[in-house]
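What follows is calculated from the coordinates using simple rules that are stated; it is not laboratory data. All figures in this text were calculated on a predicted structure; none of them were measured in a lab. Cβ atoms are built from the backbone, for glycine too; each structure is taken alone.
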Structure I
Amino acid sequence: MRITTLLLDIEGTTTPINFVYCVLFPYARSRIEQFLCRHQNDPEIEAALQSLKSENRAEAANDAPPLADSTRQNFLRSAAAYCLWLMSCDRKSTPLKIIQGRIWEQGFRSAELRGDVFPDVPSAFRRWHSENRRIAIYSSGSVLAQQLLFGHNKYGDLASYISFFFDTQVGPKRAVESYLCISQQLKCRAEEILFVSDVLEEIHAARQAGFQTALCIRPGNATVNTMNVPGLIIHSFDELLVNTT
């Protein structure tokens, strides 16, 4: 079956993990309380805050810092503290990702931030585009954050090559149902989609949904036991043209 669509993870697949943890996360962490105070009346941020409140109640058993409701100022301060706790636990919280994306938007638009990808990514995007293959992104980061990372990139505007962006609003990245939902939205057969990720659990979920898969092993990624890995194992996007039709 010909691959018509490449569905790509970001962290550890298109983009070095260090860029996320050493650049993007510290940038958001240092600005989150100030951002919430300044944008508390923004409808999207208010909705995210209400979602955080619901999440926080569910996290009480995990020693999450509670959200204070005595005053609005205390609520915002405690919401920022809860966001920092979620980041320290590497939680894939959708409202947190929305807030982070909006903070990063300010950084990208002011040129304080500039996206990063591995050197083989721009040329691969151009090749796939010339072959009429669609490129889609699926990341735990918000759609806005994805668009900013590729659109304001040190290699230029790479977002123009990308046809679809998906985040955790379609579902968790380790859930089979998420990939079934993506397949429906892409309007193509699951076996025509090649999902590329550095996370084995995500690979297994995509395989169960009928996707073709490639485990991406990059410098700086966590060590993965490659015994009995389904699908391809690659170290560069350059290999995908050799291994797929």
Structure II
Amino acid sequence: MAEQRRALVTGGSGALGAALCLRLAREGHFVYVHAHRQIAAAERIVALIRAAGGAAEPLIFDVTEGARSRTVLEALLETAPAPIQILVNNAGVHDDAVFPGMAPEQWQRVIAVSVDGFYNVTQPLILPMIRTRWGRIVNISSVSALLGNRGQVNYAAAKGALNAATRALALEVASRGITVNAVAPGILASGMGAGAFDAPTVRKLVPMQRAGSVEEVASLVGYLVSEEAGYLTGQIISVSGGLA
């Protein structure tokens, strides 16, 4: 089994987040399951991990609140026996509307979670990670950022910014043994996008003619945070059945 490292998955209480947490725990890592409002869901995932012999704790804060995020993470770093060396920025929200009818609050909320949330969580953790000279950062993007999608100008913009940040940060920390990559899921059978497309639409849109699973996304993330993926950085990898 790989060396146990401390991992944080933001948005860990959702369907994809849960799959990510469970995968990292199975790899032997200590997992902080982050949530904001879905505290009970995060606690259930922690219980599942512990029941399977793994190690996990819930971590509750709003990634859009910069000062609060920093306070929570710095307190965690002071008390934990080791820095967080695996970070999966999975927190994200949809608030869809056609652009002419999109309210300022819809734009700002989606950008705040994906883009501000990336900064608010990653920035306090990056120097402690650099000091260990080993780290893995994976940002969960979307094919919406690669292809665009009607009604999701805000979401595509947020995830596109995350892709750009991925490439830039990868350049900054590559010499320190830290990789930074993004994973761009397509249509998934569960998670935020579940139910948005019926089966005939999925067959028409996706070359593989099916929706993906959260476990398939988690499998790729599991590889990207492994020792074996140490030479892979700055990439945006689509998991979309050939859609993008």
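Taking mean count of other Cβ atoms within 10 Å over residues 88-95 from the coordinates of each of I, II, which one would give 23.2? Each step should come with its number before you reach the end.
Details: I: 16.0; II: 23.2.
Attributed to the structure labelled II.
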Practice prompt. Could you tell me which structure in I, II was used to calculate Kirkwood radius over Cα pairs in Å, for residues 8-111 alone as 14.3?
Written response: I
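The value 25 for relative contact order in percent (Cα under 8 Å, 6 or more apart) was derived from one model only; which of I, II is it?
On the way: I: 25; II: 19.
Going through each structure in turn, the value belongs to I.
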Fill in: Of the structures I, II, the one that 17.1, 52 was derived from, the read-out being Rg and Dmax of the Cα atoms in Å
II
